[in-house]
Each structure stands twice: as C-alpha cells, then as structure tokens.
1. One of 1, 2 was used to compute Rg and Dmax of the Cα atoms in Å, and the answer was 13.5, 36. Which one was it?
2. Ranked on distance in nm of label points 7 Å out along Cα→Cβ at positions 82 and 114, which label among 1, 2 comes first with the largest value?
3. Could you figure out which one of 1, 2 the value -13500 for helix-only ellipticity at 222 nm (-39500 (n - 2.57) for each DSSP H run of 4 or more, over all residues; to 500) was computed from?
4. The value 29 for relative contact order in percent (Cα under 8 Å, 6 or more apart) was derived from one model only; which of 1, 2 is it?
5. Any idea which of 1, 2 comes out highest on FRET efficiency 1/(1 + (r/R0)^6) of positions 10 and 26 (r between Cβ atoms, R0 = 30 Å, to 0.05)?
Structure 1
Amino acid sequence: MEHKHTYQVLVIEDEPSLADAIKVKLEKAGLKPTLFDDGKKALDDITAQGKHFDGVWLDFDVHSINGLEFMQQFITIPHWQDCPVLIVSNTGNPELIQQAIELGAKEWIIKAEVRLDDTVHRFIELIDAAKANL
C-alpha cells in the first residue's frame, strides 16, 4: 500500500522482531521510520537533535519509561503538540487508555486485537488527519 506522502515517523518498540516487522510495513506504505527501543532515549534524541516527525508509534511498555511518562514529557516539547501519537500495547486498561488520551494520544490500539497492516493503515489516517488540520 504505497502512500502519497513520505512521512517521517518515530517508532518506539522494544521487541526487536516486532520493531523489524513494523519498520518493513511502514516502509512498504511509503513512510520513513526511525526506530528506538527505549522511550527515554527517543525523547533525549528528539530534544537534542531538534528532529521533526509527522507521527509517533508508541509501544506503551518500553524500556526506561512507560507510555504515560513518555506522553507527559513529549507534550512539553513546543513543536510536538500537533504530532499525532498512536499507542500500541498489549495492555487494555481503560484507566491507562483514558490518561493517555487526556495527555494527547490520538488513539490506543491493543496489539492482539488488530492486525499489523490495519494498525499501519490507521496510523497513516491519523497523520493525514493531523496534516489536514494544520
């Protein structure tokens, strides 16, 4: 599924085989993913480097900080407020999902319930919607 835009996306996933599969699927869709296996390292890198991404694919349970901690820090970075964040997790705790949405996550997908291809498609839709609203 080739996409008409070449979005730069940040992927934070600490399971190597899944990170590789996500990378392949995103690239096949025309996106350019940058992968991290640690949320703190990703935050440090985007803060230090001033990098821009069109969307963030965030595994909730990654090394060093969880998804809520990531979101709490991420939303304080000025040029990131309009960047859509998709949280993908095995956790379906309604309280955590609500907190993540309140912090600005656009959507929460439970890994076991949605095929990877469908998650990629939804991620692109979230980025397209964010771009349309700029």
Structure 2
Amino acid sequence: MRQVPVGAKGTYEFTVKREHLADTMEPSLPPVLATAMMSLAMELAAMDALKPYLEPGEMSVGVVVNVTHTGATPEGWKVRAEAEVTRAEGRRIEYDLRAYDQKEQVGYGTHARAVLERSKFDQRFADKVKSLKQ
C-alpha cells in the first residue's frame, strides 16, 4: 500500500430506492432512508478515498463504524456520502464521515478500515467455512 495522505477524500452518491427504506426491513419503521444504508454509503465513500493507494492484490475491510443519523430522507432523493482521511498508521486508516441529501446534512461519524492482502483473507475465510463442514 502506498502512503495514504491525511486529507484524502472520497465520495459515494446514490438515489434512495424502495429497498433502501427502513420500513422494508421492519414494517413498524417509517419509509425513510435506513441508517444501515446511510452507513454503507459512508463506508463506500471511505473505500473510494483509499482506492488510489491500494496495490494490486490488496483490499480494505471496515473495522469500526460510528455514525449518527440526523435527518430523514425520502425515496427518490439523492444522497451524497463523503469521507476524509484523518489518520493513516500502517495498514489502519481512519476517516471523518458526512452524508447529505438534497436539502441538508443527514449524518456524520467516524470510520476505520484495515488494508489486507486479498489472497490471505480469502484463504482464512475458506478455512473458517470449511471448519464447520467437517
């Protein structure tokens, strides 16, 4: 992995669809963007910030997500998630996160990712799955 500079930024944008709404996961909830979907968009923005610095065969995994959802977003609205690197130490990268809909900021938080070799991850995962089949 190449050195990731503090201040590196990434974004992820999407339009809220029916499957992104909280009430599709739990009928008692309102038909607004689910917190889990906002958090996922923030993670994807963090991955976007890191992408230029990964070497072939590397990937990143989320290790910490701490977000606050501050506003409801309806179906059909556009959402933009932003991530900015605040610390890069070894293979651990930390971020500040923000999410906006067409009207206002709807979330913020922090996130950390770890950079791993994909082949090693895949082997450990395959071994784990195999261990339950025996």
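What follows draws every value from the coordinates through simple rules; no lab data is involved. Note that the structure is a prediction, hence the values are computed from the model and not measured. Cβ atoms are built from the backbone, for glycine too; each structure is taken alone.
1. Of the structures listed, the value fits 1.
2. If we compare distance in nm of label points 7 Å out along Cα→Cβ at positions 82 and 114 over 1, 2, the biggest value is for 2.
3. Here the read-out was taken from 1.
4. 2
5. When FRET efficiency 1/(1 + (r/R0)^6) of positions 10 and 26 (r between Cβ atoms, R0 = 30 Å, to 0.05) is computed for each of 1, 2, structure 1 gives the biggest number.
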